[in-house]
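Please go over the structures that come below.
Throughout, read-outs are computed from the coordinates displayed, never taken from laboratory work. From a predicted model like this one, the values you see are computed outputs, not experimental measurements. Cβ atoms are built from the backbone, for glycine too; each structure is taken alone.
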Structure P
Amino acid sequence: MSYEECVKGLGSDKKFFVKSRFAVCNGASFLQTWLLNGRPSGQSMFNVRVVGTVAKNSRTINFQYYFTDFVETGRTGSSAMPITTKGNIPQSWPSGARYTRGGDMPGTKTFAQLKAMRTFKETVTAKPGQGSSGSTDLLFAVYEPAVSYTPPAPWALSGSMGGKLFMLAPRWDAAKYLANSTGGGNPDRKGAATFSYVPTMTYSAKPGAEERAAAQHLKTAFTKPEDTKPYMSAKKVPGQTAKEPLHRTVSKDRRDDNRKAAVKQCKRYWGAGYTQGGALECDEYPFATTYEGAAEFDHNPDARKFNFSVKPIPKDDNGAGGNILLSFYAKNRIIDGLEDGFIVKIVS
């Protein structure tokens, strides 16, 4: 993500902007009111934006800091004001994780020096083997850009002396079912980093879209669940909002159970010959590769029974929808379990 993309994405009121799971940014404005002999004499300000990016299949996160839009009005001591910039990691899950830092973070520089410097970066790398969730080797952290400043004598400032910027939490994994699972032969490089964010998978219901029939099925499940099979009063399928996302499962048994439960309902409502000689397949939502699939109730008694939808659709459309889903999993490093989630959007 470029600086220009970050500025445009943030606009005038957003605290953060997400381009993808591998490119996010945030920003903040810092205003100083200067006092001389106890009386206001002028103001100064500057903006800070931090762009976080991860290269493909990398465990290193790059945080590029931009100090811009320096303004001074009236009488101030701003030019000589020392400004300290830090990238704090106050928490990790599991705790005790260690990180390798790099880059050219300047520590403390004056207002005038940062105005001339404009940009610098910090890199954060976490080695594999420090995470949880077994073979997923999952590690979460909080990364918190912090800016603080103090007035040079004999000046004083009113109000705050800096602040912290919100950054989406970084995450590292070394899942065996995702790309770079061996690190190209280097165990210290296996896996990759992302930012913790609920991504959106898009299906198209537009004419000509390969997955159109699957998308139309999902659209009905979202907007008219009462028209879907199996019948369930007050049906509301998950995966439509970040509060109720879908969660991937890589368990073959769980996927098989979901498919069997879905096919059972297709046969129940459309008969044993619903495939019409193989031209149609039983499409199900939530997907069979999710914990919320058709057999969820069989594994979790607290789940709502029949809170899913099935429909026979053309084999090619079903296959195209499945390929989009698998590509989405790989591209976004969607991991197995409830620690990760995604939602689905239909465009038409």
Structure Q
Amino acid sequence: MTTSLQSKLPSGFGAQTTAADVLVGIDLKGRTAIVTGGYSGLGIETVAALSGAGATVIVPARRPDVARAALDVRGLGGSEAVGQVEVGRVEVDELDLADLGSVRAFSGRFLASGRSLDILINNAGIMAAPESRVGEGWESQFATNHLGHYVLTNLLWPALIAADDARVVSLSSTGHKLSGIRFDDPQFTTGYDKWLAYGQAKTANSLFAVQLNALGAPHGVHAFAVHPGGIMTELQRHLPREEMIASGWISEDGTLNARFKTPEQGAATSVWAATSPQLAGMGGVYCEDCDIAEPTVPGAPNARVAGVNEHAIDPDAASWLWNYSAQLTGVNVFA
């Protein structure tokens, strides 16, 4: 197993790079990808880029009809060609990450198709949601952002190992800086805080990639965590306008903060991690701006918005989280 260090390559790309930019010269014909949440925001840009490079992309969605309509608007409704540009096929299936029965059903349908899985991008998520419970009373952000993807990846394992050098990309964010794993109360049985819950979920997304890579690399499956950057998408649907103004995300007149990326730029790091030949044999790292991120320097001026905090890449925490997730869900392909 080869694991890269948490340091820039450098890749030659940056914060303004788009998903299309990182795919120049890369042919994905014959490859199959799954992108959760692939019908809005970053997800639909990720799907557009991968299918545009020739991949067949499956978009699992809680509301398949809404997903199909959104993809059709973008000309991604399964056509084999758009104008003179060959594209891959885009398929839609049903999946609710907060319902493990739905996760099992989707995974079963995919495995029954007999296809291998080259790329799995665990993109879907919720942010700063009001307190709610799903499954066995699990906190909804932890359950949707992490546990649903944990189970999905485990159940799709036969298809991943059947591919040649499969990659799993887990979307984290700088939200991980808000909270490590709350080992004493990960389900917020007391004192719920929507931002701490989001922070824990994003730390979990990063730690999931660390442990999955440690377990999967000997089988030819590598995993990466990705911070896409600040992007205004439907992810902010739970935030009142006043809170976004107070956070400096938008001004009183609605002008977006200049540090925010476009959705095309936001999708770039996911696509880069999923396809770049620069990452061959690497994994278990947190990426940002189409490169491997540097560790956060505590107290640095950019410590809140750049780099990865130690608690999000700690192998002991990653192992604990994997075992805890297996205990909660009863799923562990490596058991």
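Results, tabulated for the structure shown:
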{"quantity": "Among P, Q, which structure scores highest (criterion: relative contact order in percent (Cα under 8 Å, 6 or more apart))", "calculated": "Q"}
{"quantity": "Which of P, Q yields 135 [volume of the Cα convex hull per residue in Å³, calculated]", "calculated": "Q"}
{"quantity": "Answer label among P, Q for the case where helix-only ellipticity at 222 nm (-39500 (n - 2.57) for each DSSP H run of 4 or more, over all residues; to 500), calculated from the coordinates, equals -6000", "calculated": "P"}
{"quantity": "With log10 I(q)/I(0) by the Debye sum over Cα atoms at q = 0.14, 0.23, 0.26 Å⁻¹, for residues 98-161 alone derived as -0.65, -1.08, -1.21, matching label from P, Q", "calculated": "P"}
{"quantity": "Top of P, Q by mean count of other Cβ atoms within 10 Å over residues 90-97, largest first", "calculated": "Q"}
